[in-house]
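Engineer: Given below, in the form of structure tokens, are the structures.
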Structure 1
Amino acid sequence: MLKMNKIQWIVLGVVLLGAGCSRDVSLNKEPVLFEVRQGDTLNKVARRLAEEKIIRDAVRFKVRAKVLGYDRKLCVGTYQILPGENLDSLLHKMATGKVYARMFTVPEGWNIYDIASSLVRQGILTNEEEFLEACRRVDLVTDMGVTGVSTLEGFLFPDTYSVPLNTSAESIVKMMVKQFHKMVTPEMIEAFRSQRLSLLEAVTMASIVEKETGVEYEKPIIAGVIYNRLRLRMKLQVDPTLIYMRILEKTWDGNIRKRDFTNPSPYNTYMHYGLPPAPIANPGKTSLLAVAFPAKTDYLYFVAKGDGSHYFSSTLQEHNQAVQRYQLKRK
């Protein structure tokens, strides 16, 4: 197809306007939702609208967008297209971001405070406390046998979600917990039981795995290390639990202090044996699977190498050498 300049597009627009281009309406008999995705061009949007039989002609849509100056202004989001809605109205919605629903993504390893802050920054919610209060709806997981928790930390599944405008915090929380129920299969729950873990313990362990590494192949190994330390009655001694302890205390400033190691908090895995009382983040499926199906290993230690991966050791002597090599020298 030949490329046209702005003047040629306007001329074509005037011709089609006389043919009733601006009066072209959507073909759907009921309201439908259409998503403008990240990276979508005008051509892609027009083609998909025609393929989904929402509009008659992709070319007419593109011409009208060019004439109105909307061709480079289409906003990412989900739009409700009404029966008989004309192209001008549809294009105005997409160019001004009048979305029917908002998209938001929760990365693996975010905690409830990260999520609350992000939802407010994106304008989906008006205040963080509204979301945190909804996270205290622990009844949403009691039907899975989870008890003894004060928030839904760990059970808000990391994913990309689409929510209608003015959605309540409680509705968002329910949607995320529902996704957790969907992703954690009966087979996974049975695997947790075979490891002698309750669902709460499994999610707690998975949250530690999630915070310790972003390297997918390492997750089952780190889960194996945690299992080994628990079996041998060794303290876990993992830094992410100290960080979460400080987040709960509202004192986290980006640095672990010497006094943190003697803090009596139950989240201090340098002082207390076993897992912390509840998850420290919301783990993704790969971390949950790592806990369900850990690597069989004799490793008891690991140290960050500085490139995102870890060096694993079976003995304290080897571990101390790794610390000297990868951490102390780097500092």
Structure 2
Amino acid sequence: MYSGMDGFANDWHLVHLGSRAVGGAGLIIAEATAVSPEGRITPDDLGIWSDEHIGFLKRITQFIERQGTVPGIQLAHAGRKASHSSPWKKIPNAPLKKNEGAWQTVAPSAISFKAHDPIPVAMSIKAIDKVVSDFKTAAKRTLNAGFKIIEIHAAHGYLINSFLSPLSNLRTDAYGGSFENRIRLLLQIVEAVRTEWPAELPLFVRISSTDWTDGGWTIEDSTALTTILKNKGVDLIDCSSGGNVYGAKIPVAPKYQTAFAAHIKKETGILTGAVGMINTAQEAEDIISRQQADIVLFARQLLRDPYFPLHVAKELGADIEWPGQYLRAKQ
């Protein structure tokens, strides 16, 4: 299962693998962990840009493993969506002001996400190279901190996603224009991460399967990208959508993104993850049993109900180990 939401410090995703796996090792993924200070969504975001972060993160991964669970981490750069207030401190969260510690945001092109957001700086080649290097060194720290899975965040309008979409990337150099140029940054990051990340450890990529906007990134683009990523050592595509175009009309409903995971899985043969408005054990089981995806990822549901995994296990008849402090309530 997969818990948490982008922009929250120390958030986690919880991954459901079907009833056959509920009683075994689970997977929990730390969300949106910034590879650089300027890559944070908010000042409260988790980071992995310094060796000083390793010791504390190792305490977390060791605790997770003691509970019989596999620790994973999502490496991210927020791009033009960086430098925002934390959602629980200001609702709705908004770009930080200068007196609140705002920093300069970056993007493929000088286009803000919202009309009144600060305009990001269009990145130089040197700045792009630094981002690739930041992901590479973050992967090395990730391994030293004891994580067993990396997910590269290339969705939701953050930096990598904004390079992929022709609506946010208006560059005319090697990183803009054609499909091949717009995916270049992601491919370079994947290649750099794989130089530090052992072949036997899984590498996921989270994508926005579509911009939900005419002229933008499409499911066909996602399928073509996935074929390439599969040959670059990516093991699973986490199929989300949207987030790059403000005001896009998204038909939110239960399991509304599952069809993307099913399509990409069928067309490319890669493992996929389904996410988005999946709120019950039966919904997750249906997705797995129908082979629409290989894992189901939960986010908001765990914010609503932190004990959701215990409820799921009971509903599915899986006898999992409860925390010792809660054993009297198990039956």
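Just so you know, all these numbers are worked out from the coordinates, no wet-lab data involved. Everything numeric here is computed off the predicted structure, so don't read it as measured data. Cβ atoms are built from the backbone, for glycine too; each structure is taken alone.
Engineer: Comparing mean count of other Cβ atoms within 10 Å over residues 162-169 across 1, 2, which structure shows the greatest value?
Structural biologist: Answer by largest value of mean count of other Cβ atoms within 10 Å over residues 162-169: 2.
Engineer: Another question, if that's okay. Of structures 1, 2, which gives 1.12 when Rg/Rh (Cα atoms, Kirkwood Rh) is computed from the coordinates?
Structural biologist: Going label by label, the one that fits is 1.
Engineer: If distance in nm of label points 7 Å out along Cα→Cβ at positions 74 and 98 comes out at 1.8 when worked out from the coordinates, which of 1, 2 was used?
Structural biologist: Numbers: 1: 1.8; 2: 3.4.
Considering all the candidates, the number was obtained from 1.
Engineer: Here's something else I'd like to know. Can you tell which of 1, 2 yields -9500 when helix-only ellipticity at 222 nm (-39500 (n - 2.57) for each DSSP H run of 4 or more, over all residues; to 500) is derived from it? Write out the running numbers ahead of the final one.
Structural biologist: Values: 1: -12500; 2: -9500.
Of the structures listed, the value fits 2.
Engineer: Separate question: Any idea which of 1, 2 comes out highest on distance in nm of label points 7 Å out along Cα→Cβ at positions 210 and 234?
Structural biologist: Once distance in nm of label points 7 Å out along Cα→Cβ at positions 210 and 234 is worked out for each structure, 1 has the highest.
Engineer: Tell me which of 1, 2 gives 0.00 when you compute FRET efficiency 1/(1 + (r/R0)^6) of positions 26 and 242 (r between Cβ atoms, R0 = 30 Å, to 0.05).
Structural biologist: 1
Engineer: Thinking of 1, 2, which structure, once distance in nm of label points 7 Å out along Cα→Cβ at positions 90 and 282 is computed, gives back 4.4?
Structural biologist: Answer for the origin of the read-out: 2.
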